[in-house]
Structure formats: structure tokens, C-alpha cells
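Structures given as C-alpha cells follow.
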Structure P
Amino acid sequence: MKNNSVNVRKLMTDLLFMVIGATLTAVATKYVYDPSGLVTGGVSGLSIITRSVCARYLGREFPLWLSSIVFNIPIFLFAMKVLGGRSILRTAFVWLLLTAELFFLPEISFIPDNLLLVAIYGGILMGAGSGLLLQSRATSGGSDLLGESLHRKIRSVSVGRLIQIVDGIIVAMGLLTFGVEHTLYAMISVFIMGKVIDLVLNQGKSAKMATIISDENELIASEIMSTLDRGVTGLNGRGMYTGKDKRVLICICSNKDLVSIKDIVKKYDPRAFLVVGSVTEALGEGFVEEWN
């Protein structure tokens, strides 16, 4: 019964993340990248190129939501054949929601002429949206889904490299359509987007690892556990220079706890050896306690 409750709560959280992520992606595409002509790859970038080309040479614009349907349908059909319908269910939901939002969101123009600001805030919005989607094990479709599907057919090339190739072709098309300046700003936006995605995915998971070598290891470990409520692991070690056995303490902690740990170590042994390292992800009691 408890597992069912946890699963339902996790599903509701994922749905919330998918809705927010799709909305941020739609806002970034419609209100930031499209008006400024910044092409960052993916189906959204291809839709922006199509809209501009149709307006320039045909005298009428091709709506973003319609481009999303036209370009994504063959990708989804290919992915269903290769990956199976069940594996792309969440991505299909996000794509339908994103397409609907591109259709229903009102036409509002509030983008400044400063392309640098556009690139920065577009990268933040798109990165936050993509990060939340990845957090909920979904994407908005497009090049991510195509790259994953192509990898099943071309095993010698990684998924990441295939996505880079697809996005690279789209960015090159954007270069021909909007010029060098817009493409360079788009590259800045892609860089910011990647940093924000990492920030969202690692939020609450990163930590610090304190490694302590001291003759007062019992006192140090006892105070860390009692005052900070952090677990400490003692490993048997040997100083290769002195030949003496040493107890090595390892403590995974937060940035805030690290200050107190330094004070505790200094209090009991000012000559202790303390090494601090960064932990990319910490799962378990005291950190992220529900594994995905």
C-alpha cells in the first residue's frame, strides 16, 4: 500500500514537471527564439526557420504549432516502430501539450532588440524547461527522440553524437537563414541552456565529501554524528611513509555542514589531514531519499 502511495505521488510530481517544462519550452520558443531568429536546433529551431522562409518567399507565415505537428509526426512514427509505443508515452504527452500551447498562447511582442539578453533569457527558460522534462523522464520530442531512435539502427554512433549531428544540421540551416550574428548568439544560448539543465537535474543531489585522517578520529566522528546528525564511515588505512595503521573517516555532507565539520576537526586535532571533494549526486538518507 505504501509503495502504491509513493508511485502515485511520484507520477503526480512527474506530471507537474512535464506541464511546467512544456510551458517553459513553449514560451521560450514562441516569445524568445522565434521573434529574434535564434535557432538552437531541434524541431523548434526547424519550425522557426520554416516560419521565416515561408514569410520571406511565400508571403505568409507557417505557424509554429503546425510545424511542430508536421515535423514531429514522422519522428514519432519512426520512434514507435523502433522503440515501441510504451517507451515514448511521456514524450508524446509533452509534445501534444507543447503543440497545444504554441497554438493557444496569444501573440505578444515584448522581446528587446538586445540579442545578448535574448540569448541569455532564452537559454534560461529553455534549459529550465528541458531540465524539468528530463527530470520526469520525458523530452519534447524532436532531435532527442530522433537521435535515440537512430541509435537503434546505427549502433556504432552514440545517441549524443547523433543528436549533435541532427542539431548541427538545423543550426547550419539557421546560419543560412538568419546570418552569422544570430547563429553566434544562438550558440551562447545553447551553452547557457546546457548549464541550466545540469543545474536543474542536480538540484538537491550534489554534496560534499570530507575525508579526515586524524589520531582523534573517534572524538571527531562522535561529534559530527551527534551535533550534525550526519553519518560517518571509518575505513582502515595505512600510512605508506610511516607504516602506521590509520582510521580514515569519510562523511558525505552539505555545503553548510562542511563549515561545522572543519571547526570540529580543528577543535580536536589541528594537525589532522582533511580533504574535501565534490559529489555530483548523493542518494540515500539525508539527501535524495527516493531513487528514480
Structure Q
Amino acid sequence: MEVRELKFLLKLAGLSEYKGKISELKPTSSTKIADTEKICRRLGDRALVDYQERVTKFKLSSVGKALLKLNVEQLPLTTAELTILQACSQDIITPQQTKVTPAKIRNKIINSLIERGLITAVTTQIRQVWLTDKGKKHLLTEYTPQGTNPVLSLDLLHNYLCLFRQNNCLATTNELISVYNPSKLVKQEVYTQKKDFSLNYGKNKLASDERVLQTIYDLDRQLNTNNYLPIFYLREKLQPFLSREELDLALYRLQRKNKLELSSIVESSKYTREQLQAGIPQNVGGCLFFLIVS
């Protein structure tokens, strides 16, 4: 891990609920926001942090272009949605150029249009960042610093010690089991070897993502969901082996590689509350619920 990445994580660890604005996480006062975002995305790719983005520039997608060629009166769009689509029909624009107000409603509509595939985000800006459970574990039990150069301030050391104390990191779970009941540790290791879906995100994330994609494909064929697999089926299959957060991150990575589409749910009456809670919540619009292999 680079020193700048470590400073980023430790600054995040010092914020309330381990969550804050990207502007609060600059490794040094001279670090540019653009460089800070690059650090954040690298850590996000390793699932050590997660973040919320805001669309700063977008364009009309091919689906959106085809839709605008239809009779305007017959389009399943609100006036504001149609205004935004027409505004970006000729060029890449910013949200402000749509002239739709207020900003909160405008951003909600833009995110909805992106989810429906009618527009495409060209540039985004990271707003909120939070430390994941994997990030906490990495700092507390896995990261091993080396070297003699003084790189951390006492403030950052304070953040680390607070993180350590708040999470009661006196020993790992396996260490406690081995001290108080060695037989349980043996059983746990045997069980791990018997897993038929062993994913190691630390060593082979890309291969693991492909396994997730293959599982989606297999479930779709088995359940005959016509390439519209509800996400709760995948969670039921993989949850014992992947945490909810790890699976969500894998799905987002597959989406960024255009191997998978995530679609929100419109009609929810035929699903149970537990099944709906398996979706991925969004700040705006409905939760992401259906998985579509591209």
C-alpha cells in the first residue's frame, strides 16, 4: 500500500462513522482533489472503501436516441425527463445545462435515466466515501508497515488507535478460538476446504468476478428467468461464501466492464419483504433488483 493510500484510510478512520467528504481525505494539504479521487478509486477497486458519485457530465445513449425518434406524445416520460433527454441529444452536457430545477430533483431524474439506460455518464465526481468492513480488517489485522521514514502524524496515529480500540482488536477470531477451543478451529478449517465456491478476493479478484458472472448465468438457466434474475437468488447461492458488501462490489465491477446490467424494480407486489431487502439500495429511485448478463 502506498503512503498516500494509508493516509487516506487513516483520515477516513478518524471521521464520524468512518464516513466523510472526499475533500476531507486529501493525504496532504497540497494534494489535488483529482489525485485524491484516483486514490479513492484504487482503494475502492480493492474493496477497502466504497463511495457515492455525482454525475458531472452525461450524454444521450443509443437507446435514448432511438426513444426520441418516436412520437413525443406517446413516450413514457415526464416533462422533466423529456427535457433532459432533449438537452443532451446533440452533445455532452452538465446537469446545470438541462435547466431543470431544483438541483436535488434534477440529480434524481438524471440517475433514474442512467439506470434505465437512456443516458450515459461521461464524468463523475466522488462525494461521500466510507470505510468498508474489509478496509477495517485490512488496517487492523493485515497491513504490515515497513521502512524507517517518518510519514504519519500523531493525528493519524490517534485515528488508528481509536479504530483499534473501538473495534476491540485484541486478537483475531481464529486466535481466540484456538486459545479457548482448539477443536473448533480444526472443524472450521475442514469446513473451509469443503466449500464448493471458494472466492479469494485478495489474490484473484478478476477470476472471482467471473465465477459470480457464471453463477448468475447458471441460475438464470436453472430458474428460467429469461436473463432477468432477481438478485435474492444470487445472494441465497453465494451469501455463505461472500458478504453482502463483497457481492455488491463484484456486481458493480462487472457492470463497469459492461458484462452485467443492474436494473431497478418497478412492480414489487409479487416479492416478499425479505426478497426486496436483498436488492441494492440507491440514494435515488428504487433499489437495484434484477441482474442482466450483457
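Bear in mind these aren't lab numbers, they're just calculated from the coordinates by the rules spelled out. Predicted model only: the values in this text are computed from it and were never measured. Cβ atoms are built from the backbone, for glycine too; each structure is taken alone.
Computing Cα Rg over 2.2 N^0.38 Å, for residues 28-147 alone across structures P, Q gives 1.08 for structure P. When log10 I(q)/I(0) by the Debye sum over Cα atoms at q = 0.09, 0.18 Å⁻¹, for residues 52-219 alone is computed for each of P, Q, which one produces -0.64, -1.13? Comparing all candidates, it corresponds to Q. Among candidates P, Q, the computation of log10 I(q)/I(0) by the Debye sum over Cα atoms at q = 0.15, 0.17 Å⁻¹ that gave -1.07, -1.28 used structure P.
Comparing mean count of other Cβ atoms within 10 Å over residues 44-51 across structures P, Q, the highest figure comes from P. Looking across P, Q, the calculation of helix-only ellipticity at 222 nm (-39500 (n - 2.57) for each DSSP H run of 4 or more, over all residues; to 500) that yields -14000 traces back to Q. As an exercise: distance in nm of label points 7 Å out along Cα→Cβ at positions 68 and 140, calculated from one structure in P, Q, equals 0.8. Which structure is it? The read-out comes from structure P.
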